[in-house]
Structures are given as C-alpha cells and as structure tokens.
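*Asks:* Next up, some structures in structure tokens.
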Structure I
Amino acid sequence: MKAIQLKQPREFSVIDLPEPDAPAAGEVLVATHCMGICGTDLSGYLGKFPFFRYPRIPGHELGVEVLAVGDGVSHVNVGDRCSVEPYMNCGTCFACRKGSSNCCASLDVIGVMTDGGLRERFLIRGDKLHRSDSLSWEQLALVETLAIGCHATDRGKVQSGEHALVIGAGPIGLSVLEFTRLTGAEITVMDMVPSRLDFVRETYGIRNTVQFRGDGSELEQLQQITGGDMYSVVTDATGSRQSMSTAFQYCAQTGTLVYVGITTEEIGFVHPVLHKPEITLKASRNAVPADFGRIIGLIEEGTINTDPWITHRIGFDDVVTQFESFTKPETGAIKAVINL
C-alpha cells in the first residue's frame, strides 16, 4: 500500500506500508479519496509548525470512504462518505471532561503528531467520522478547515452590527469569514496579497478590504471604515509574529483579539496596549465535534459554498514534485487539494 511521508522538512518520500489490520472494536477502516492541503501542512513542510513530529504521513483534512467497521460502531456503515475529525483526544483529562476535547492535554492530531491520511487506507476511531449522504469528497475534505473558522468565530463572540476584522485571507481566514458573515457583523478583511482581497470582494461581496503595506496607511483606512471606533472583534489568521504582535491597535475599547493562526516565534507587545482599552485576548485551537455536524449541514443546504475555494488540484503522484509550489504566494493558491 502506497503512502507519502514527510521524512524531515522539505523532504517527501513515497513509501510502502503493510495493509491495515481488520478494525478492532470502536475502529473503522477507511480509504482516503481527497486531502486538503492546510497551512499546517505547509508549515510542517517548511519546518515551522511547533507541534509537527517527523517523520510523518501528513493529511488531516480528509474525505474518506468507509471500508469496514469494528464492533460497537453503529453510526457509519460500509460505503458511507465521511469527513474526519482529526483530533484524537483522551476523553478523561480536565479539558475533555469540560467539553473542550480540542484542547486535550494529550491530544494527538493525525497528520501532525501521528500519521494521517496521505495513504490509500488507514484505521481510525469510529467516533471521529462524520457522515454525509450528499457531499463530494472535496467538500468533505474542507469540513475540517471550516471547523477551525467556526470555532474561532465562536471564541470571538461577534454580534450582529458590530465591526469585525479578519486579518489574513488564506483558507483559515476564509473559514473565519464564512462564519462571521452568518453573525450579521460588518466585516473588514485585511491581507498583504491583492489577489486574495479581490477574491473576497468577488466571492463574498465584502466591501471593506484593506491591503496591509506596513506604512501606517492601513490603520487610517480601518479608522475610516469604523468611524474611529475600530473593531469589536479582531481575528488574526496570519500565523505571523509581526501581525499578531501589532493586531491590538485594531481593537476597539473593550474589544476582543482572537489568535487562530500559530507561530513558533515569540510574540511581543507593551502591556498598556492590552490593559488600557481592556482588551480580551483569546487563543482558538482546533474545533469541537459539534462543529463538524453543523458545517456538513450548512454545506448540504447551500448556506456555505465551498466551490470557489479550490483553486488547485493535484494527484497522489504529483505531491513530491508540486507540493512546494503551494508554499509560494506567486502560485496563487487559495486552497489546493490532493485527489487520491
């Protein structure tokens, strides 16, 4: 059975694996049909993601088919199409007991800490599969990305009519945008890349877009958009130390700043920029199980349209030669997927 392993940063290898065993109690054997390439995968490839362990078979944004089920699994059947919730939590730690399985003390994320779905077949816990009767493999692979944005938006608690700023218009920023627009907030999107801002204007009808140039002009634009009040909720999806360190200046008094991007570098700020306006600073990690069912329903009913997201598609045999191109802004990828 073929798989692709990231042996170390920037070094992929096609490897042979033995066939998986029959599923044990609580397990399901699945076949991977589609994998979304996430910012985590790109950062892991570049050696910049703090939780990535090498060597690793990547792949946590997945559309899979059920091949066999173990005893005790009743919510999915052979032939079902599923999205994968890739967060393997313990179920017993403090976070799990309070319903925050996304922050499990011993969390293993497949494709990051343990091997993921960039292989033909693999075993997974049955409770981590979320079925749909109608979504395509590609749509199922995008559910996890959307779940990140869903959880981050819930963390920010933006209200209808408030000004909300999304910094970074990559896939995670777009997933935040999807759920922020459902709140009825007045949305502004800021990014360094003009083509990404064009995308959110054309696809989502976002009127307020700001290109970050680093010369202070963006601050003036944001003040103008909000009438000087700035933003009740700012969500930084960049993973950039510089952006995350300076995002406080965009928050309104008593506003909230949510970090959904992640960096290995140190973030720095002088305390008064947090204290004086009484800003609430939050992190947002992964997602919770309920997010997956909600998102599948929203895609099925047409509230969320994932079609414009996918700008690049490659096959399994193209990964080794083409993956690095998606780390380069000039490639123009909004979202790339691997069809197995």
Structure II
Amino acid sequence: MQHPRPRQLLRRRTVLGASASLVPAAGLAAVADPPVRLGVLVFGTVRWVARVIRRHELDRSHGFVLQPRLLAGIGGGRVALLGGAADVIVSDWLFVGIERAHGVDLNFSPFSSAAGALVLARGSDARSARDLVGRRLGVAGGEYDKSWMIVRAAIRQQNGIDLARAARVVYAAPPLLSAKLEQGELDAVLTFWNFAAALQVAGFRPLLTVAASARALGLSGHPPLLGYVFRQGWASRNPHLIAGFLAACGDAENILAHSDAEWNAIRPLMNAPDDRVFARLKAGFRAGIVPASTPATEQEVARLFTILHDLGGSAATGGLTRLPSGVFWPAPR
C-alpha cells in the first residue's frame, strides 16, 4: 500500500536515496545486496523503524540488507560503532562533536526531536528544581546526554544551581530507572520521552520537560536531539549504502506517520501495557519526526551548543569550547 508523503518528509531522505536507485537491475540480481548493521537498543524507538523497514522490505528496495544488532546499552552502542561491530547507531550530535574533536570521523543525520522529561516519585512534594537539591536523581543517557545538558543549563539559568553537583545523581538505562522510581529508590528521574510517557500514564508527575527547558533557553522550533551516527569514512566509501539506508528510514517514518495499522503491527516492541500508553507513544513518535539536516537545523544546533557553553562552560559541552565542523552528514540543499 502506498502512503502519501508530506512535503516535509519528502525532503527528508528521498533525494539521498537517488544514488541507490541508479544501480542497474542486472547488477542487483547478480550480486547480493550488501548489509548495513544497525545497532538498536531493546528499548529504543529506532527498533520500531527497523521493524517497518524489514516488514516492507524497504532495505532491499534501496539496495541493501538491514541487519539490526541488539545492544546491551547506550554505552554499548557507542563501543559497537567505534569498534566496528555496527555501521550505524542512534546517538546525539554532542557525542559526535566530542568524538570529532578527538579525531574520530563521525557524522550525524537527524532522526528525532522527541524529548524526555524529569519525572518525580509518587507523593513527591517537589515544586521546583531547587527541591531536588540533595535528592536521589536518576539520569538516562549518561553524563553528557544532550537532554541532561539542556535541563542542567535551564535550571542553572533559572535557579542558579547545577543539579549535577547539587543532587545525588546516578546514571543508568531507562528501564532500570523506571523500576527504581516505582520502587521508591529514586526521588526523580530524567528519562527518555517514551519512558516518561509511560510513567506519566501510570500517575507519576513530571516536574519539567526537556522541550520546556529548551524553550527557556531561548530556542525556537524543535532541534533534532537524536540522529543516525556513522563513520564518515564508511559513508564516503559506500555512498549508495548510506543513501539507501537514510531513504529507507525516511520511507518507514512516512508509513508510521500515516498508517495506524502499522502501529498495531509493531506494538509488541513498544512496551505499551495499555491503550493509553500505546496512544501516547504513537503521538510522541509522530511529533518527533524531523526532516534531514538543513542550514536552519544546523544553526539551531549551533545556537543550542553556544547556550550550553555560555551557561556551563566546557563542562556542559563535554569539554568542547566549540562544535567542530563536519558534524552533520551532507544533506540535499
């Protein structure tokens, strides 16, 4: 079934897929489609995209075979990419910038602007970030996670405190943080949007969202927080693979943007125990779909980096004083 492509999604990656379509049909018949190894977290939303790609054979239509590789955790994904066990993972542009500053040739192509939230334990009396001073705070994504950086910067601007120092912070995977919050072992968690959505449906109160924190910092629009990350050298040597991969991802997201039936097919992957969680996850994913990088996108990210650095110094930007050039994979202009 063909699904209509809105103008925004049409711009996203179909042009990138043009080189994949130029491979002669005879060549495709004679040579097996090469693989693209995509590192996916069990709890990651890119796993939903991968399932749609394989379900509709969008990979083969773009001249490659998608090989999802389950990862043990967020850090495991970065190790897999840097160690050569995966060709592509999903991470944030700050990670890419930090690695490029150390000579590692990574690139970033936008995947999602969906952002998480800081969610309080049941019965919490916290009314502002100041009430979290000295409390047990769980953070998903690690010390340099982009959402954590945004929240820290906004709280520092508005309240004059740095939660990384003022709270008792522990870093862990989102499923563990949710469990610890439910068990009363944490006072609050800053977690990914899909886990925050499930917690809110279960009755946990959000103190603030990453999106609201970004707006408090003066940002407009929805800068991409997550993206497909890969080695520039690999992409340059295999332009048909990266073009085909990004085009297939765009096609899959287009299907998810318009087909409710498709969501029923991937529901077993979504950890949605009831219809309310399911509906919120579907809406959140659709709202987070972003186009391929454009000059405006890159300017918004550069502005966010500057805000973070101005407020928190290099400690807020993973040791960087500026975002290195070349972070974004070239997009059609």
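*Asks:* With FRET efficiency 1/(1 + (r/R0)^6) of positions 160 and 320 (r between Cβ atoms, R0 = 35 Å, to 0.05) computed per structure, which member of I, II shows the largest figure?
*Replies:* Once FRET efficiency 1/(1 + (r/R0)^6) of positions 160 and 320 (r between Cβ atoms, R0 = 35 Å, to 0.05) is worked out for each structure, II has the highest.
*Asks:* Relative contact order in percent (Cα under 8 Å, 6 or more apart) computed as 30: which structure among I, II?
*Replies:* Numbers: I: 17; II: 30.
Source structure for this number: II.
*Asks:* Quick check: -13500 is what I get for helix-only ellipticity at 222 nm (-39500 (n - 2.57) for each DSSP H run of 4 or more, over all residues; to 500), calculated from one of I, II. Which structure matches?
*Replies:* II
*Asks:* Suppose you compute distance in nm of label points 7 Å out along Cα→Cβ at positions 184 and 216 for every structure in I, II: which one lands on 2.9?
*Replies:* Derived from the structure labelled II.
*Asks:* Work out distance in nm of label points 7 Å out along Cα→Cβ at positions 72 and 280 for each of structures I, II, then name the structure with the largest result.
*Replies:* Max of distance in nm of label points 7 Å out along Cα→Cβ at positions 72 and 280: I.
*Asks:* Say we calculate Cα Rg over 2.2 N^0.38 Å, for residues 48-175 alone for every structure; which of I, II gives the highest result?
*Replies:* With respect to Cα Rg over 2.2 N^0.38 Å, for residues 48-175 alone, the highest-scoring structure among I, II is II.
*Asks:* Moving on to the next point. Of structures I, II, which gives 25.2 when mean count of other Cβ atoms within 10 Å over residues 112-119 is computed from the coordinates? Intermediate results must be reported in sequence, preceding the final value.
*Replies:* Values: I: 22.6; II: 25.2.
Attributed to the structure labelled II.
Where a number appears in this text, it was derived from the coordinates with a stated rule and is not lab data. Note that the structure is predicted; figures quoted are calculated from it, not measured. Cβ atoms are built from the backbone, for glycine too; each structure is taken alone.
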